[in-house]
1. Taking FRET efficiency 1/(1 + (r/R0)^6) of positions 70 and 366 (r between Cβ atoms, R0 = 30 Å, to 0.05) for each of I, II, which is largest?
2. Kindly point out which one of I, II the value 27 was derived from, the read-out being relative contact order in percent (Cα under 8 Å, 6 or more apart).
3. Can you say which of I, II returns 17.4 when mean count of other Cβ atoms within 10 Å over residues 222-229 is computed?
4. Which of I, II yields 29 for percent of Cα pairs over 34 Å apart, as computed?
5. Determine which structure produced the value 5.6 for mean projected area of the Cα convex hull in nm², for residues 158-229 alone, calculated from the coordinates; the candidates are I, II.
6. One of I, II was used to compute helix-only ellipticity at 222 nm (-39500 (n - 2.57) for each DSSP H run of 4 or more, over all residues; to 500), and the result was -15500. Which label is that?
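Every read-out reported here was derived from the displayed coordinates using simple, explicitly stated rules and does not represent laboratory data. Because the structure is predicted, anything quoted here is derived from the model rather than measured. Cβ atoms are built from the backbone, for glycine too; each structure is taken alone.
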Structure I
Amino acid sequence: MTTPSVVGTATLPRAQGTWRQRLAAVAEYHTGGEWVRDQGLRVADMRLGPAGLVPQVALAVSPRAAHDVLGRHDDALDKNTPFNVQRRLLGRHSGRPSDDLFHMTYQPWLSRKRALQPVFTKPQVSTYGGGMAAIAEEQVQRWARAVEVDVGRATRVLTLEVLGRSVFGLHLGDRAEVLAPHVDVIMTYLLERAVRPARAPYWLPTPVRGRFFEAWAAIDELSNEAMTTCRQDPDHEAPLIRQLLAAVDPETGQALSDEQRRADLLAFLLAGHDTTSTTLAYVLWQVGHRPDIQTRLHAEVDALGERSLTTDDVSNLPYTVQVIHEAMRLCPPVPGVARSATRDVEVDGFRVPQGYTVIVPIYALHRDPRAWAAPLAFDPDRFAPERRKGIDRWQYLPFGGGPRSCIGDHFAMLEATLALATVVRSTAIKSVRPGFPLALGATLTAAEPVPLRFTPR
């Protein structure tokens, strides 16, 4: 597939349904994408009212459409969506860093990406992950002592502790319990403000805004503490921060400012916390229902011996990786991505007008019966090497796709693989409830407590 260069002439088809149905499909775009897909559409106009009065939204629900939206190497479909704009405006009005790699528009993003890409190569990420298994061992010991564990809450604490040590070089301990709700407050506020038609000005004090700025200050303090400690103590183990301090744009030689470094540290924390914790929570819940999968996982990790796991062991855990990929297929932590059309563009043969927000509902792509056999079944073997060859690059997008795919994908996979292997090597897992209720925010999370029982093996 190549990036489209000619704007198509076909008129963007409108999704069939009432105004309320279209509104619900946009608001719940992950399942809304399924509603559009099941109408046989590849791209759909979700028009809710006149342009200028309400946002104009299109859903892109085919692999080709996903490629045309995410695979571009220009600014025709840019990060000027309401969520990204609110994230940048927030920083300017709060006095906090505002521009980070994840939310920048295309042109400034190019330079930042060039500077940061070497920080997240596989070899570099391996140097950050040395303590991941040890942290998982500490947490699973706590889980095994409890009668039941809310796996959503437990994995949030685990991933925050991993990020604290691996990214910030800080042992958070009990602070992880305190900081985890702050992350929830920040992400919820940003999303709700982005989708609200009328917004109160930033200077107006409200209880919700007060809680948000309190949470933001707590997370920001963590990044300041980490950078200060790293500068004052040359022996302080914070390889990612040291890489950030040394990062420069290879074309211009320009180093990052401290404001840019803080902004990216905060973004890495926010983006890496919910996503990996949801993946771990969902995969543990699935495994808790499948003794057959647990048996295979136990055999694979037991073959490595009783020593602590390291990053070098991931290559010897192929089935564990398959299980994680299947979890991210059925429960993609980022259920959709959006871009704003800065000019008319072609998406899967249809003209998307300038000003439209185009959403790629990854959740719907991952469950498309036209692309996946038995799409709702949890089958890790669909990612076995001989079967994975038949998967289209653009039908499976757990980390997005194209030039702006997740820069932390290697880190996330390393963390999830070592965590799952560490948990199953020492415990048998039993899921208590039949379903995994999902809440849609900036990411997918568990909507309610999901209890699991961990029994020492």
Structure II
Amino acid sequence: MPVRPRRPRRVLAAVVLAAGVAVLAATLSGVWSGPSAEQAPPIPAAAPKLADSLTHSITVAQDKLRRTPQDPLTWAQLGSAYVEQSRITADPAYYPKAQGALEKSLQQQPEGNGPALIGMGALANARHDFAAAKGWAERARAVLPDTAEVYGVLADAQTQLGDAGAATDAVQQMLDRKPGVSAFTRASYDFELHGRVDEAKQALERAVGDATGPSDVAFCRYYLGELAFNSGKLDEAAAEYDNGLAADPQNVSLLQGKAKIAAARGKLADAITGYQEIVTRVPLPQYLQEYAELLLVAGRQAEAQQQFAVLDGQQRLFAAAGVTDDLTASAIAADRGDKAGALSHAQAEWGRRQNVLVADALAWALHLNGRDAEALTYADRAAALGWHNAGFAYHRGVILAGLGRKAEAVTSLTGALQTNPYFSPLHTPEAQRALDELKAAR
């Protein structure tokens, strides 16, 4: 079974960034020549016992630093643990704490401080400052050229920046050095982006085989479920989410997967109840947006607007902590009918990074503003890798219809619904209506 990425390839969207962060605190002492310190283990989202373990590790590190403040390794470990704590709690207030701890480590050891450089790169990725993350990772590579985690941070940054060849090289370097869960999940996403779904699945199955704890199993099962869901295979996706929950019953990502299955099967009330629990526990912008969209589909406009208001507040919190995320802001603005806002946010994001996700967002925002000729250029860029993404195909089909290219529009919209007829509770019906209208007009 091939698992090594083949050139030319691209790796990883934001979903795998968390995996790279999760392993940092547990691996830093293994790449440091100085004194050892307590390690913070990898933590899955909202697993109470493991979250308590991370909190304990942070407390131990803080106590150690109060006794011995001149300890750059422990400062680096503490900083990376804060990044992970932010991930599992959806609380961006940990980012400034992480930055402070990592900068303290670098102040104490400015030269050869690979663990702090890796931590700074992971923090920059988490804040969506991918250009800075690339810089930190390259500095870390100069110090620790044989350390797999360096290449995970670098791959994440290069992927988000849209540098295909560099991202592929970084993932290959990671696979060569440490072919475990983090490397295989990146390779899987790389295959998926290029439309090679079977190989993506094989890579994730290899990742499951290498998983050493419930959090790793849950992580891999979630993405196996996502791979199936994105191909319209609801039963297979549900089975993967259930297998993940058997390992980690409180994993929020898997609960989100189950809620998506409920919505796809027409059980809207169950899906909404599921999302209510999810956003209460982990109010990530992605979950809040999906919850608001479900409420719109259910005709509960006032409640949807309440969730959008919560989402606005959460976005402000992330921005205050140094996170720049115009990609999400563009999608939210589009959902709310703010055409100008959708476009300005998408253009701002494109100015920072030019990957397929941003290309699609910019294409859709241009369409909403009546600029279909420009939109098609970006829709083509979004499709260039061969990713079987139903949302991308839907956007491209609507843009083609706007340009009067009806036959091509029918092909694209048909492809969207064949790839995944459940891709969005909000937009799937719109795709079907557009297709029906085009066929009727022939």
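1. The structure with the largest value is I.
2. Considering all the candidates, the number was obtained from I.
3. I
4. Considering all the candidates, the number was obtained from II.
5. Structure I accounts for this read-out.
6. I
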